[in-house]
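Okay, got some structures for you below.
What follows is calculated from the coordinates using simple rules that are stated; it is not laboratory data. Values in this document were obtained by computation on a predicted structure and should not be read as measured data. Cβ atoms are built from the backbone, for glycine too; each structure is taken alone.
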Structure 1
Amino acid sequence: MIFTIERSDFAPHTLPLEETLFHCGNGYLGVRSNFEEGQPEGIRGIRGTYINAFHDTHPIHHPEKLYGFPEVGEKILNVTDVQTISVVVDGEPVNLNTLNTGSYNRVLDMKRGYSGRTALWTGETGKRIRIAARRLASFTTPELFALEYSVEALDPLTVRLGAEVRGAVSNFFDPADPRVSGSAFSPLVVESVDVTGSRILVSSRTAESALRLAVGVDHQCTHSGKADIALTGENTRDSAVLSCEVRLQPGEKITIVKKAVFCDSLRYENPETAVQSML
């Protein structure tokens, strides 16, 4: 029996499909397999994280209103984004495309329970790094999503990482595609963003259904698996980022681990307290 799905060719036009095939989910939480460092230029992905039954309502407008037509609809919401990690090498932002990407591989290992990705990136100056990412949605703690992201230097270079948590998110829409909504739907209202040491906590609520969501993310950053690297926190009204910068020699790597917990008011009386107890 085969327990793995793999892909070894980098084809940007198939990335939306790969986001689905290599996703992580456990019945409570689902995270699409988007590139941590962002979408390739010109490719529109569907960046998304979803919680079972976490929804909001919206009015349904009919050109002609008849008896029995529904007046209120429900939508599962895209919630707080915890998978984004910006990467800058010697001042150049890392963004994979067909010209700078080699040795690309993705795997979904259903026996070991993780989704992984590796890629070789070459910058405009010729500096090279190897990216390796692994992620999982826990089956023992359904609220937990974990992500490990490493950058290995193949040349002497400086790497800057920015681990983000974004509260301002929207459901996917496309006016040209009849299969999905044609207009933006962004009813998740960010109430607070707190950064304490290496922990980020974002609290949100829905606009109409009055559901609440708390997302806490702990971060750990290491240099070649040894010394911890200090992270610098910065936050806005609806997002936060923890950053670090390090000089690497060939063979050295910087690794950041994100441990994210999602708790909602459908299952917890106080989502914020529940998140803190699980981290």
Structure 2
Amino acid sequence: MMVSKHWQRRRRSMAALVLLIILSVAGLCETLHLILPRADGIHVWEENGAFLDASNAEDGYVMVKKESGKKLKVRILWEDITYTYDLAGDGEFEVYPLQKGSGSYKVLVYENVKGNSYAQVLSHDIEATMENEHAAFLCPNRYVDYDGETQVIKYADEMLSGVKSDREKADTIGKWMKKSFGYDYILALTAKSGYIPDIDATFKSRMGMCFDFSSIMCAIMRSQGIPAQLVMGDADGTYHAWCKILLDGKWVLFDPTTEITGKKVSNYTEEAYY
């Protein structure tokens, strides 16, 4: 069968385009140090329609899903500390951090029965052995949600091109956020329980509150391979969110909200970090 030269050229062009796309994606992941969660299906447990995938617990996270029209909760226990999260009932995996590093964790899933009553639908103990004890702060999770297509991650990567040190990167992002974002006082007053930051929506509107700004800064730092914690707690008597970034082996506090608003905080009391 004869193949026209036109078709041969077209086929070569298509192959070149596919190769370019592959190399571009590979280059993006290499440049951004993206560590994206995966449900690999190696260590999976199912109870009552709830699924726990702990295949990558050594990378600082587990993934949970359940399809349900009722409210769902996930609890992760480590020693005497309990972290409680919402779980969407859409049947898609969500990412939850193992922020205490290596050790024994218990993962529980609850489904609403009536009012404030919940029934346990899954319970499982897992053992996490992490080569990098800061692994949970290098990848996305429910509160710091991003991937290679997140616009602010791409924008920041261009901004940080040529910036060498981790501290310079953190300072550069802090200064950019100070001049680029405004505080949404209405959102801060009206946001409901269970509010989750939408990084790209905040980037587009350039308006948000402390949870949004801290999520953005942590996402950018993590995408650059720099461990960053999203911290929740008390700031001079007000519930607040801020960041801690690992620089030169020490956790350094960064509060993008105070930079944006110009209001300083004298006393931070940490309650939880993600």
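With respect to distance in nm of label points 7 Å out along Cα→Cβ at positions 80 and 256, the largest value across structures 1, 2 is given by 2.
To which of 1, 2 does the computed value 41, 35, 28 (Cα extents along the principal axes in Å, for residues 128-263 alone) belong? Corresponding structure: 2.
If distance in nm of label points 7 Å out along Cα→Cβ at positions 192 and 248 is computed to be 4.7, which of 1, 2 is the source?
The value was obtained from structure 2.
In terms of FRET efficiency 1/(1 + (r/R0)^6) of positions 72 and 232 (r between Cβ atoms, R0 = 35 Å, to 0.05), the structure with the greatest value among 1, 2 is 2.
Using the calculated result -1500 for helix-only ellipticity at 222 nm (-39500 (n - 2.57) for each DSSP H run of 4 or more, over all residues; to 500), pick out the matching structure from 1, 2.
Source structure for this number: 1.
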